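Input: structures, listed below.
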Structure I
Amino acid sequence: MDRYDAKSYLVTTRNVKKGLRTRSRIIELLRIGISDANTISEAIGRSYSATLKQLRKMERDGIVVRVSRRPSTWRITGKGQQELAP
C-alpha cells in the first residue's frame with residue numbers, strides 16, 4: 001500500500017494515486033529545501049508543466065505559496081491536512 005503525505009490530499013481536486021504520489025514527492029523535496037520548480041521536476045522525473053500543474057493545485061488549496069515567478073520557487077505553508085499521531 002502506498003503512503004502519501006497528509007498535505008498531498010486536496011479539497012478542490014480529485015485525489016487520484018498518480019497526483020497523490022507526485023504531490024507527496026514535491027512536498028518531500030520542499031521540506032528539505034529544494035524550492036525551484038525546475039529542480040523539483042527533474043528530481044521527481046515529471047515534466048516541468050506537470051510539476052507546475054500540481055504546485056498550482058496545492059497553491060489553490062493553500063498548501064504551498066509561490067515565492068518568485070522567475071525562477072519559479074515555492075515554499076510550504078502551515079495549512080493543509082496534518083498527520084495523526086499514533
Structure II
Amino acid sequence: MSGWIEESMVLKTPYIDLLQLLKATGNAVTGGEAKALVVEGGIRVNGELELRKRRKLRVGDVVELKGTIRITVLDENPMVGS
C-alpha cells in the first residue's frame with residue numbers, strides 16, 4: 001500500500017506497551033480510545049493483526065494503524081556505523 005503516514009517513536013527504555021505508544025504518538029488521546037483501536041482490529045504489529053493491548057514493543061517493531069499510519073520504534077542511541 002502506498003501513501004502511508006510515516007511516524008517514529010524513540011525508545012528510552014527497553015520496551016513500550018502498545019497502548020502507551022498509541023497515546024505517546026498522539027494517535028489516541030485516552031487509554032480508552034487506544035484500547036478501542038486494538039479491540040476493533042485496527043492495529044498490526046510487524047504485519048500481523050494485534051489484539052493484545054499490553055503488547056510490548058521493542059526497537060525495530062513497526063506498528064500499522066488502520067492501514068494509514070506506520071509507526072517505527074527506534075533506539076534512542078543507535079550504534080554508529082552499523
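Work out which structure the value 39, 25, 24 belongs to, where Cα extents along the principal axes in Å was derived from one of I, II. If you can, show how the numbers build up before the last one.
Numbers: I: 39, 25, 24; II: 41, 29, 21.
Derived from I, not from the others.
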| Which of I, II yields -13000 for helix-only ellipticity at 222 nm (-39500 (n - 2.57) for each DSSP H run of 4 or more, over all residues; to 500), as computed? | I
| query | If relative contact order in percent (Cα under 8 Å, 6 or more apart) is computed to be 31, which of I, II is the source? | reply | I
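For structures I, II, which has the highest computed value of distance in nm of label points 7 Å out along Cα→Cβ at positions 33 and 65? Please list the in-between numbers first.
Numbers: I: 2.1; II: 0.9.
Top value of distance in nm of label points 7 Å out along Cα→Cβ at positions 33 and 65 goes to structure I.
Computed from the coordinates by the stated procedures, all read-outs in this text should not be read as laboratory data. Quick caveat, the model's predicted, so the values are computed rather than measured. Cβ atoms are built from the backbone, for glycine too; each structure is taken alone.
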